[in-house]
Structure I
Amino acid sequence: MQYIAEAQGLWYEGTQAWLRRVQGLPIILPFAIVDELPTSDRLFVEDYFNSSTRIRRGRLFERDNNKNGWPADCVSRFPNRDTSNPSNTFNVNRAYCTANVPPKLGAEVSLGDGGASSRWIVVLSERIGLEGCFVTLKSKTHLGVLPELIVSAIPAGSRHDLHAAVEAVVETATIQAPQAAIDACRNAACYIISARYPASSPEGTNDLGPLVRYLREQEMKAQADAGDLIRLLHARAKANGEASHGTRAVSRSDAELAVSALAFLLQDFGWAAND
């Protein structure tokens, strides 16, 4: 069974029999499943984080109240170097062992405590006997790519598809080519406008051009301009866009402009928080 322990503000890792000091500054965060009464004090020890994919992977530990020390001669206080310990027992302030029950897939979890916590979704949950409980999480927030959605303001029938469209933008905007990001913005804009104004696309099949014309007819000029900007960038981003329109190849800045226009639509429709 794996252990982590804290003594005098320093973290150690190992087993029931030995410990070694963790090198550097480990990222160790309180872990709790949202809307579930905690059965134990749990910690998430981060091993990997990618802000582009919004993926975080690490090990899950739970408090062991019966463990408060290790034999001093079995503790290495500095990585790769043994030192003499002044007493026979190395006492720790708190000890955590491998979590016994891994969280379920799809569970919403909170990392951090008090007013400084973030929400994540469990996408993988793996356990190797007593050797480790590994958890892969995906952020519920957009990490600054787009403003956070105000779910309660979005019509119930549109929430799932709108969230999927926005997620596609966030995914492509950070790790894919500009063309893919602009294409995702165009798809999202079509869905957002038609969901906000059903009369703009009675059959739900109108492309962005007709949707923009509807906004202009309703004298929603700023919203129409934002949608039209995405439409024009999408035309440039097509495979034959440069030859057809005599324009340059789209760039990362163009993709960021399309994302900003989409953010404007979401905020102007009252479906996303203002910065």
Structure II
Amino acid sequence: MPGFGLKIVDQSRAQIEPIIDYALAHGAPIEVGLYFGDIQARDLLRSCLPDSAATVAVHLNHRRLSLLEIQRQEAALREQLSAAAELGATSVITHLGNYPMTARLSLRERLWDQLSADLSFAEALASDYGLRLHIENTFHDLAFYRELLDALRASRATPVNFCFDMGHAKVWSSESLREWLAFLLTQRQQGTALHLHLHANEGLIDQHQPFTLASDREGVIEDDFMQDLDWPSALRLIDRSFPDAAKIFEVPPEVAVDHYEQVLAAINRLPH
């Protein structure tokens, strides 16, 4: 049900107000990044979102609240979970860490144990606020996340929920989009709730570029990550593969609404 949605952050009321108005008018999911704490932006969010019918997710301030050793940040975590619940969110997202995890295989079991303990702690707090926690892919290849989710699943009774970031997968893994989508389908079959971040980049850094730039510039998205897919076909494939997941476009706020309309129009022009 959720479909394609829009990302905003709590930084500038003037920037986010037209995006919120558009999303609410069109029934689009909304993800809010709680990164800046601007008072006017937070007031607007509290006035618009809790009583709306929108599907709302909140991205935690991952610079302070990444998963590894999150147990040391209980007060800050409770503060953000409370803010998310106040906005009517049903889920929250964070990263594993601000830097890559250790590459030493001799420490792998210790890493899984630490992340499992941290995840259980964070999920227990999140559930107190009626929220589901998702782990987002960042600095690692697909094999790392496959092993991580398998290890976490083996150590707990409840599913591990995952946020797939398409731009991160392009920059920090060597696998193709189709390989990642196959992984996500397997995870969903095992009970994982999915959330998706969709944006383009040129492959070297995480740029959060609009997909529509790929129509004008070579190398932005049509590459070995995409293989035989152009971006409208890729996004349609994602939508058809995960129809019930929120699929959030993470692009600059000044182009967010125009980009949303252009992307949906491009997908609708594809032959059936």
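Taking distance in nm of label points 7 Å out along Cα→Cβ at positions 73 and 257 from the coordinates of each of I, II, which one would give 7.2?
I
Work out the source of 0.10 here, i.e. which of I, II gives that when FRET efficiency 1/(1 + (r/R0)^6) of positions 65 and 201 (r between Cβ atoms, R0 = 41 Å, to 0.05) is computed.
Label of the source structure: I.
Looking at relative contact order in percent (Cα under 8 Å, 6 or more apart), point out which structure of I, II has the largest value.
II
Quick check on the output: -13500 is helix-only ellipticity at 222 nm (-39500 (n - 2.57) for each DSSP H run of 4 or more, over all residues; to 500), derived from one of I, II. Which one produced it?
II
For which of the structures I, II does the calculation of Cα Rg over 2.2 N^0.38 Å return 1.36?
Computed on structure I.
Read-outs throughout are calculated quantities, based only on the coordinates presented, and are distinct from any laboratory measurement. Bear in mind the structure is a predicted one, so any value in this text is a computation, not a measurement. Cβ atoms are built from the backbone, for glycine too; each structure is taken alone.
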